[in-house]
Structure 1
Amino acid sequence: MRKIVSMPGDGIGKVVLPESIRVLKAAGFEAEYIHADIGWEFWKTEGNALPQRTIDLLEEHKIGLFGAITSKPKDAAAEELSPELRDKGFVYFSPIVGMRQHFNLDICIRPCKAFKGNPLNFIRKSNSGFEEPEVDAVIFRQNTEGLYGGIEWTNPPKNVRDAFETHPKMKNFKDTPNDELAISTRIVTKKASTRIIRAAFEYAKKYNYKNVTICEKPNVLRETSGMMLKIAREISDEYPDIDLWDTNIDAQMMWLTKNPEDYGVIVAENMFGDIISDGFAGLVGGLGFACSANIGDEVAVFEPTHGSAPKYETFDPPIINPIAMILSACMMLDHIQEKEKAQKIRVAVAKVIEEGKVKTYDMMKLRGRQDVLQNGAASTKEMADEIISKL
């Protein structure tokens, strides 16, 4: 029997991940789910939100389902450490970013596909009234480099500052005192860029998308974005049936609501990929429908892109939309070649949404409060139950 590392994490991750496992079981997928520790509680009590024992489990079993994580700024994180751990040199680092870098989960895939009948789908005005464009975009986000690489300093050491001051642009900051200076890096490598861009083209070829868009900012970030654009142009020559488009991230966010149906596969660096995938997610219902895969050479972790939303964790019964987590589990099934079961679940989700009889509070455009259930919204469990009923 296949073993899956189950990492609920924080907040609503503890709510939606068990519901996704219920759906997997109802679809006929048999597995042993091995709980793994990750998240804020382990930062507070151990000074490490991603314990070595969890890394070991992923090393052994290769596949993980992940719920959500709480992250806080540097000073707030330090204040929440257990007293005996303070001033011991512990520095908080996002465990999901750490996981991506440790296992080189460099390919992040974020599908943003509209479900028919979803009341949250994007609608725009047309000459004849209103229309609902068919949004079906898949964002390939480079997962381990760029602005999320974690190489930054506040009050940088002398050798770091000296190195940066060899660049002529640093003259603009020559009078800035060191203790008033924070430096962050954006590192892009040819190897990782080539891998993510080629993966995007292969995906487009496999699923008959007509274009791949490289979404960067090469007119300003001439070296890093410039490298990605150059590689994309070289690789595109190998795929003559797929058009290569290139857009600037700021213009792309504007075009998002003008012609979203024109875009197929989009590939970008870490930060820009994060931004554009959230933008497209907003067109197909929001983060309650946004799933993702983090894929490396050996290990793969599947997660919804929403955060931990800790205020909802204590709601009884829970009201959170579990569909993003369920669709992430479908991506896991695709990855391990259980495609029929994945499609079975997706069809069930589509039926529930199109029928419109059962809706979570977000689908009813209500504010997230406990009384939404009294106003006809489905609980987290009720939504999962309805999906299971369609199986």
Structure 2
Amino acid sequence: MKKLLLASTLLAAMTGTAMAADIKIGVLLGYTGPIESLTPDMAASAELAFDEASNSGLLLGGSKIVSVRADSTCVDSAAATAAGERLISSHGVAAIMGADCSGVTGAVANNVAIPNGVVMVSPSATSPGLSKIKDNGFFFRTSPSDARQGEVLAAVLKSRGITEVAVTYTNNDYGKGLSDSFNTAFTAVGGKISITAAHEDGKADYAAEVGALSAAGSKHLAVFGYLDQGGKGIIQASLDSGAFSDFILADGMIGDSLLEAIGKDLNGTIGTLPGAQSEGAMSFQAMGEKAGIKKGGPFTAESYDAGALLALAMQAAGSADRAAIQSKLMMVANAPGEKIMPGEIAKGLKILKSGGDIDYVGATNVEFNQIGEVLGTYKELEVQGGKFETIKVH
């Protein structure tokens, strides 16, 4: 019996036949910190894709993906790096879905993931600076760079006749990158920036910051921060003092917790958020709702797509080896191949198992450029009746 078992094991190794096993994937997000109200649904969305692949029975000979969650904190690079190190060294994850915020994502990628040859697919790190990291092909993101969000937001303001704004941003890679992108784009279309000022997260009082912003004379305030931290504090202080009542938000400020905290005073607020109203987006929303994921939640579609791509890349490689996953991510994401939509991961796995090609479209119309980034589309949002409503897709 032992000889037979050994022979079977050797045969599988020689022929590359996948044997059923548990495959650990890290889900590294800020479960505490300035976007903690968003990350549970982001994690659940990635895990929805993992479950879809696992339950199909088609992934690498019937293997199952096991999610290993770790806290990036969103803002503490040292803590995020330590969490990433534990995922890789202690848990032995094959890949990482995450991280979320740009600063911690760069820290984990540069200090832990890339040196260890571990793929990261971030669903929400948007700083333009991440386009320049020397990643050796191991860093991907399913959310578009803020180089594009700045342009879209500038176009939205121009279309609405808003010609002058004050800008405040959270003092980190995300906030600075988005502020720079927006300021360049807005001035290019004839807009005026009366003042640009950073704010720190975690303060109890933002009256001084709001006073300086108000003194510049603009009616509109653009807040590029976090909905569960300083950005919320800036808005509340603005309303309390009467300094501003017209706000412009970007993706880090979009979420129900902000609406619940501020209330009806946010009606009329406008903003942008990566997303689409495509066939894939609608299909994912229906799936997500059945799984208890909020419809249209920020970065949930991008998280599902990140999870799906990792599963499909394993199947294309015929292995959960870290380097093997990296070698096939671009292939499964891009044309040519049969298009794969949300809910069709099993179909994709079957095609790949038989040696065919797929083009994963997913919930966000994924198509990677040469450095593993997507162009993406953005929703133009407005708060109406206490809810973020989609006005247009850009």
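No lab work stands behind these numbers, since they all come straight from the coordinates. Computed from a predicted structure; not experimentally measured. Cβ atoms are built from the backbone, for glycine too; each structure is taken alone.
Using the calculated result 169 for volume of the Cα convex hull per residue in Å³, pick out the matching structure from 1, 2. List each step's numbers first, then the result.
On the way: 1: 169; 2: 129.
Working through the options, I get structure 1.
Comparing structures 1, 2 by relative contact order in percent (Cα under 8 Å, 6 or more apart), which one has the largest value? Let's see the in-between values first.
Working: 1: 22; 2: 17.
Largest one: structure 1.
Work out which structure the value 0.50 belongs to, where FRET efficiency 1/(1 + (r/R0)^6) of positions 84 and 316 (r between Cβ atoms, R0 = 25 Å, to 0.05) was derived from one of 1, 2. Only one of 1, 2 returns 0.50 for FRET efficiency 1/(1 + (r/R0)^6) of positions 84 and 316 (r between Cβ atoms, R0 = 25 Å, to 0.05), namely 2.
To which of 1, 2 does the computed value 34 (percent of Cα pairs over 25 Å apart, for residues 252-363 alone) belong? Only one of 1, 2 returns 34 for percent of Cα pairs over 25 Å apart, for residues 252-363 alone, namely 2.
For mean count of other Cβ atoms within 10 Å over residues 172-179, the calculated result is 25.6, so let me know which of 1, 2 that is. Among 1, 2, the structure yielding 25.6 for mean count of other Cβ atoms within 10 Å over residues 172-179 is 2.
Name the one structure among 1, 2 that distance in nm of label points 7 Å out along Cα→Cβ at positions 92 and 116 of 4.5 was derived from. Let's see the in-between values first.
Working: 1: 4.5; 2: 1.3.
Clearly, the read-out refers to 1.
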